[in-house]
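*Asks:* Please find the structures below.
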Structure P
Amino acid sequence: MSEEEQNPPPPISAVLYAISKHIATKCSKENKAFADCKARDANPEMCLQQGDAVTGCVVDLLKDLNQRAPDELKSYYECLDYFSNSFPKCRKEQKTFEEKAPPTP
């Protein structure tokens, strides 16, 4: 396994955009708990536990996706980064990535 496959890319905006469908399906429970907490309490300190759960879910997901489709993920997020996170300009890379790592619950 190459070093790239072991170490996921840093979660910069293009990477997060590239895996956004996966986050929506795999981390929905954690995101909902965080959003519900924020709606109940404006004090950020009260929702740290829920925020940590969201972060943990996204980090685990990124590691998993980087193991399953490292080249496809990199190609997709590099395209998004180059085209200022414009999805329409990166549909080919998106399709290739999602064929290798489909965003399923």
Structure Q
Amino acid sequence: MSEFKRIPPEQALELRKQEGTVVVDIRDSQAFAAGHITGARHLDNHSVADFIRNADLDAPTLVVCYHGNSSQSAAAYLVGQGFSDVYSVDGGFELWRATYPAETAQGTAE
């Protein structure tokens, strides 16, 4: 895959069920702590280098932001870093939370 794909939350939910799928949330740390997709990792400018260094570049990687706009730039960046299977979730966490409230978590541990 030379580009990322944009997918709706419904498709992201199915992809998330696949073993090895990684979900990264690029919102600010306070927003992440207040709520995020269950199992998501918070990714920011301070953690991105370690994430890339330790990542499976071929694993399906879902990128989430607030509304699905900033995640597109982040997804394109990850593709540029060698990731081969990257998806930007349309509607971001706001649409995810409205669609799948049971598939969200709080806190900073993930």
Structure R
Amino acid sequence: MTKGNKVKTKIDEKTLSNLPESLQIAQKAIETGEVQEIIKQLAKYNLGVCMPHMHIENKGFVELPKDMIQVERQLVTSFVHSSEVDEKTMIPVVWRYIDGVVVSASSCRMCE
């Protein structure tokens, strides 16, 4: 992607106001110099930034609960309790900092 070919990074105010406060904070943070610098540093390691969330019917976006993890199996995404993830067949692909520890927020099944 070239510098002139930008992808949307900011959502409109109406959409933003419909998000839970914690996700509004995350969306606004993307525009700060501090987070932009973090993104640049992570890019050196082929990493990026995400907003851990899940979707609930009739509610839309909600913050991903601390004890839940997003799982992708056979191109289908689901949300399960973190204790249900099979560490032998799943690869962590998203991490977050909770209660002083870095933990996985999303995992994908290894290709066989």
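Throughout, read-outs are computed from the coordinates displayed, never taken from laboratory work. These figures come from a predicted structure and were not determined experimentally. Cβ atoms are built from the backbone, for glycine too; each structure is taken alone.
*Asks:* A value of -21000 was computed for helix-only ellipticity at 222 nm (-39500 (n - 2.57) for each DSSP H run of 4 or more, over all residues; to 500); which of P, Q, R is the source structure?
*Replies:* P
*Asks:* With mean projected area of the Cα convex hull in nm² computed per structure, which member of P, Q, R shows the largest figure?
*Replies:* With respect to mean projected area of the Cα convex hull in nm², the highest-scoring structure among P, Q, R is R.
*Asks:* Compare distance in nm of label points 7 Å out along Cα→Cβ at positions 71 and 87 across structures P, Q, R and report the one with the greatest value.
*Replies:* Ranking P, Q, R on distance in nm of label points 7 Å out along Cα→Cβ at positions 71 and 87, first place is P.
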